[in-house]
Every structure is written in structure tokens, then in C-alpha cells.
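There are structures below to look over.
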Structure I
Amino acid sequence: MANKDSPDDFHKWAKDAGNKLRAYLLSYASGATAVFFLALAAKEASSFSTKEKYLLIVALVLFVVTAILCLLELHVDARRFFYVAKQLELPDDQRSWAKNESYKKLRLRLIFGSYLTASLATVAVVLFLISKIA
């Protein structure tokens with residue numbers, strides 16, 4: 001049985017998966033930030049040790065940075081697709097893809113940056129929780 005899926009189909013599926021992942025990551029970072037505000041509003045927050053406060057601050061800042069990176073990546077992605085659409089409107093001999101390549105590189109840096117900050121924030125939260133249990 002022949003495979004009817006074209007490479008374009010796989011590119012589309014990869015893009016869709018990336019968009020879903022970005023949405024999940026943005027929701028995760030936003031939700032985690034909201035939980036911090038609730039946790040810090042409790043009476044117990046004043047009894048945190050210096051180490052616990054440091055871990056919370058680091059995690060909170062990293063989650064906020066993750067959300068910002070995800071939003072910037074969305075912006076860059078939108079600009080990239082607008083640029084591609086504009087280039088496709090031009091005759092073949094007038095098209096330039098250099099700016100698209102820079103958008104793609106920036107987008108990848110933002111994506112991997114958001115993965116890194118979300119991971120580090122999660123590690124900080126886990127360390128905080130471990131310190132509360134121990």
C-alpha cells in the first residue's frame with residue numbers, strides 16, 4: 001500500500017504540534033505564575049526560609065520569562081508568515097528569503113529558550129517543595 005502523505009503534510013503536522021506545544025508551555029508558565037501569587041498571599045509565606053524565598057523568586061522570574069519568550073515567539077512567527085506571504089506575492093525574480101531565514105533562527109532561539117526557562121523554573125519549584133517536606 002503506497003503512502004499518500006506528502007512531505008508538506010508532515011511539515012504541516014510538525015507546525016501544528018509545535019503550536020500546541022507552545023500553547024501548553026505558555027499555559028503552564030502562566031498558570032504556575034498565578035499559583036505563586038496565591039501561595040505568596042497565604043500567611044505561611046512570611047515563614048519561608050531564605051533558601052525557600054530564593055527558590056520561589058527564581059522560579060517565579062523564570063516562569064514569567066518563559067511566558068514572555070512564548071509570546072515573543074508567537075509575534076516572530078506571525079511576522080515570518082506575513083513576510084513569506086508578501087514574498088509569494090512578488091514575481092519569482094524579485095523574491096528574497098534572507099529575512100525569512102533570520103526569522104526562523106530567532107524563532108528557534110526563542111523556542112529553545114522557553115524550554116530552558118520552563119525546565120529551570122520547574123526544577124526550582126521541585127527544590128522548593130523538597131525543602132518544605134524535608
Structure II
Amino acid sequence: MKSDRIPAITVLAVSSSPEDHSSLQAILAHSRWQLYHCSSYTGAIKLLSAYSIAVVIVDADLPDVAWRDFLAIRESLPGSPLVIVAACLADDRLWAEALNLGAYDVLAKPFHPREVFYSVSLAWRRWKERCEEYACAAAG
């Protein structure tokens with residue numbers, strides 16, 4: 001069946017840390033989720049323009065751009081992906097700031113499989129609902 005080959009969830013990890021990429025790859029290796037990864041804002045924009053990506057996990061400490069920039073441009077991207085901020089210091093201040101600015105969630109690093117699956121699953125579900133609402137609104 002054709003739908004068996006289509007990943008249920010598409011995720012983009014944006015981090016300059018090879019450990020982040022390998023950790024997420026290991027966590028998601030046994031799922032049907034499609035993980036894309038890059039280390040820069042420019043690379044992320046190229047991938048987001050080329051693929052339908054539902055969830056972006058962005059490192060809070062990128063060297064070339066602030067995680068807030070992903071929130072600022074996400075509405076202009078195809079599919080308007082939801083953004084999850086990842087940080088070694090995922091404290092209350094970051095969590096409050098990220099959510100108030102429009103991020104979906106904050107994940108602590110190093111990544112814990114259960115937290116990654118939970119957060120990304122819920123973000124994808126919200127993204128899918130939003131896409132369905134938009135399709136219904138556009139059709140009506």
C-alpha cells in the first residue's frame with residue numbers, strides 16, 4: 001500500500017551539535033518518522049522549502065541565528081511547521097519565553113526518548129489538525 005511508504009511524521013532537527021543529530025536519529029530509528037537534519041538556518045530554510053515538514057526541533061544555541069527567528073518566519077513557510085526549542089538549560093525562563101513567543105514546546109538536552117516522542121507526537125497532531133482546519137476553511 002502506498003501510504004505505508006509515507007512517513008507519518010516529518011521532523012527537522014536544526015543543531016550545530018553532531019551529538020544532537022545522532023541522538024535524535026537513534027531515538028527515531030525504529031519509527032516511521034522521517035528525520036531531516038541540518039546545522040544552519042540557511043540549510044533549514046532550504047529543507048523547509050523543499051519538504052513538507054511538520055515539526056522543527058531547533059537548538060536554542062545555534063551559532064548563526066536565534067531560535068526566535070524560526071518562530072518569526074514559520075508562518076511564511078509551506079505547511080507552517082510547529083517549533084520545539086531544545087536546550088541544555090531548559091529552565092522555567094526559557095520555557096515561558098518560548099511558549100509566549102509561539103513555540104510549541106521546549107525539550108531538555110540531552111534528549112530523552114520518551115520526552116521526544118511525547119512532544120513531537122503532540123506537536124504533529126496539532127499541526128495535522130491545523131492543516132485539516134485550513135483545508136476545510138479553504139474549501140468552504
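What the table below lists for this structure:
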| quantity | calculated |
| --- | --- |
| Ranking I, II by distance in nm of label points 7 Å out along Cα→Cβ at positions 72 and 112, the structure that comes out highest | II |
| Identity of the structure behind 11.7 (criterion: Kirkwood radius over Cα pairs in Å, for residues 48-103 alone, calculated), options I, II | II |
| Given 21 for relative contact order in percent (Cα under 8 Å, 6 or more apart), calculated: source structure among I, II | II |
| Answer label among I, II for the case where distance in nm of label points 7 Å out along Cα→Cβ at positions 16 and 32, calculated from the coordinates, equals 3.7 | II |
| Mean count of other Cβ atoms within 10 Å over residues 80-87 from the coordinates reads 22.4; which among I, II | II |
| When distance in nm of label points 7 Å out along Cα→Cβ at positions 24 and 64 is computed for each of I, II, the largest belongs to | I |
| Entry that produces -30500 once helix-only ellipticity at 222 nm (-39500 (n - 2.57) for each DSSP H run of 4 or more, over all residues; to 500) is calculated, selected from I, II | I |
| Structure from which 45 was derived, percent of Cα pairs over 25 Å apart, options I, II | I |
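Read-outs throughout are calculated quantities, based only on the coordinates presented, and are distinct from any laboratory measurement. Note that the structure is predicted; figures quoted are calculated from it, not measured. Cβ atoms are built from the backbone, for glycine too; each structure is taken alone.
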